[in-house]
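Throughout, read-outs are computed from the coordinates displayed, never taken from laboratory work. Treat the numbers as computed from the prediction; the structure is a model and nothing was measured. Cβ atoms are built from the backbone, for glycine too; each structure is taken alone.
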Structure I
Amino acid sequence: MSDTAWAWLFPGQGSQKVGMGRKMLERSVAARRVFEEASDAIGEDLKRLCLEGPFERLTATENAQPAIVTVSVACLAELEERGLRPLVVVGHSVGEFSALVAAGCLPLSAAVRAVRKRGQLMASVTTPGGMLAVMGLDGGRLAELCHDAAREGVVVMAIHNSPRQFVLSGDRSVLERFKDVALSAGATECVLLDVSHAFHSPLMGQVEEAWKAVVAGLQLRMPRCPVLLNTTAKPVKTLVCIRRSLLTQITGPVLWTQCMQALVEQGVTRVLEVGDSKVVSSLARRTAPTLQTLTFLEPAVLAQLDAVAA
């Protein structure tokens, strides 16, 4: 694209829904090929899973992750079919794999095999845990509360979604008590998420070595466009940076807010969410209200992108 002010964002787990990818499958030959390639790579009919579910099966971690990456790459293929290319990319958690595919670091087949294994490993963790979304508190105050609560068990700031929206991970009993503490401190809302594990926390350490072996086996290439990494909010400099980010993500935080702030500092004024979702573009707008956002859920998205590229 000729306008260097654009960034492409890729959603992560939690954006899945039955029916996702339908529009791309209907209108793009390239998108259909993506689904076929991804399905062959993991031995799973991802088209059927995405379009028909059932939701309980689609939302299982080991299925949701390859499904989300496949839908994002199908959107990417439709863009490339029209001669559009990303200039800077960033993906939210597992969406980082979609961003790496977009930047030419990793082929689709390798990406979906890796995230299928990632999901299986994460689902296999036997240490119980949970996640709590906290809205309305700034990061500094929330960090203080987490520090105090950590005397009772594990509780960490796992996902920095926007300046006043965070997801905590840790011991479920600690998180349940933390709700009242956060609300008393000024949080506007606290919601325990419907998950069985404490993702992006030390409680995922059980699978760290197995995941390290998977990451070490990835045949990575240097990106052809800047990729901001979740764990540092900085662009890729070496292949070691990529491997370290993919590994650290399992037990460490997703710095989405910091990534969006970095984009703005680099002069980005508009973002496109590449997927069947508006989750990460909405979070971007909460971090930087001046950002213009576009998503594939908008009927005229391709015409608008063609106009920008012209």
Structure II
Amino acid sequence: MGSVQDAPRLIVATPDELKAGTYDSGNIQAALEALHQDGFAVLKGVVDVAHVEHLNEYMSKEADELVRNNSKPFNQGVNSNILQAPPLNDPAFQYNDVFFNSFVIQVMNAYLGYKPIHNFITGNNALPHTAGLRQPVHKDIIFYHPQCPFYVIANIPLCDFSKTNGATEFWLGSHAHTTGHEQVLATPDSTLTNGRLRVGEPTCNVLDDVIEQRRAIRPPIQPICQKGDIMLRDLRTWHAGMPNESDQYRIMLALGYQAQWYPNHTLRSKLPLSQGNFFMKHAGQPVEVRADLLPDDSDFGKLNDIFSFRQTSK
């Protein structure tokens, strides 16, 4: 493939679309083509940069404490990356264009079906000065998953992403024909920091020979994104956290959207009761919020680290 085809598809809203908060049919078609063919799309400039910078300032200070106290397990077993959820208790950080972005929800309604379910919220922090440390190529799926769109992650960069600061590696198009049979199977000795593996079922990691076969067809990329962008990733798409050689945290939020037909009835975000009105009103967008509203002094960072995308009924 040529270089243009191997680049991520960028969905650029017109001034009129930005004002209306919705895409016209041309951009919806472009986003759907990107997700169906690549398993990935970048929505350009759909979040207020001031909102992103406010979140990044808070979460960077919080990360100093998390790292100093060694209070977060490393993600995917590599000492370069931690899960870090956004602040949920403070109304000052409750931005509709972050948590209930109208462009994201419009695309999710088109890709997953009417009124997708928002039931997952966390974040991902590539720690500074981690040159040479990268995650294995993997999917965030530890079961035999459907061969069609059933779940999408919206990643919101809180800073500009580059190869230097650890922009995530994505394998475009890898979602289209992948199954659990191309993943390393769990043994009694297999472990996963934030999930429960079942012996004989897939771990997250993709088999080495399968990776090399895919590399010959379409090698991976590291999308360069700016503050204000949102990356959409079909959950089946292969990816890997990359080294952050800079001296700053590289943080992105992760919000999950599930198709209504997919039978996972137990995955729920953990949210503070005092902020229930904001989250459950979901900015009037066509999305169903599934969440447990818990006492405000709950440890939401740790509670939202525990999740399973596995179906809960047949």
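If relative contact order in percent (Cα under 8 Å, 6 or more apart) comes out at 23 when worked out from the coordinates, which of I, II was used? Corresponding structure: I. Consider the structures I, II: one of them gives 15.4 for mean count of other Cβ atoms within 10 Å over residues 80-87 as calculated from the coordinates. Say which. Structure I accounts for this read-out. Figure out for me which of the structures I, II the number 3.3 belongs to, where distance in nm of label points 7 Å out along Cα→Cβ at positions 40 and 256 was derived from the coordinates. Computing distance in nm of label points 7 Å out along Cα→Cβ at positions 40 and 256 on every structure in I, II gives 3.3 only for I. Figure out for me which of the structures I, II the number -14500 belongs to, where helix-only ellipticity at 222 nm (-39500 (n - 2.57) for each DSSP H run of 4 or more, over all residues; to 500) was derived from the coordinates. For helix-only ellipticity at 222 nm (-39500 (n - 2.57) for each DSSP H run of 4 or more, over all residues; to 500), the value -14500 is produced by structure I.
Calculating FRET efficiency 1/(1 + (r/R0)^6) of positions 24 and 176 (r between Cβ atoms, R0 = 25 Å, to 0.05) for structures I, II picks out II as the one with the greatest value. Given a value of 126 for volume of the Cα convex hull per residue in Å³, for residues 184-231 alone, point me to the structure among I, II it was derived from. The value was obtained from structure II. A value of 0.10 for FRET efficiency 1/(1 + (r/R0)^6) of positions 8 and 144 (r between Cβ atoms, R0 = 25 Å, to 0.05), calculated from one of I, II, originates in structure I.
For distance in nm of label points 7 Å out along Cα→Cβ at positions 160 and 216, find whichever of I, II sits highest and give me its label.
Between I, II, the highest calculated value is found for II.
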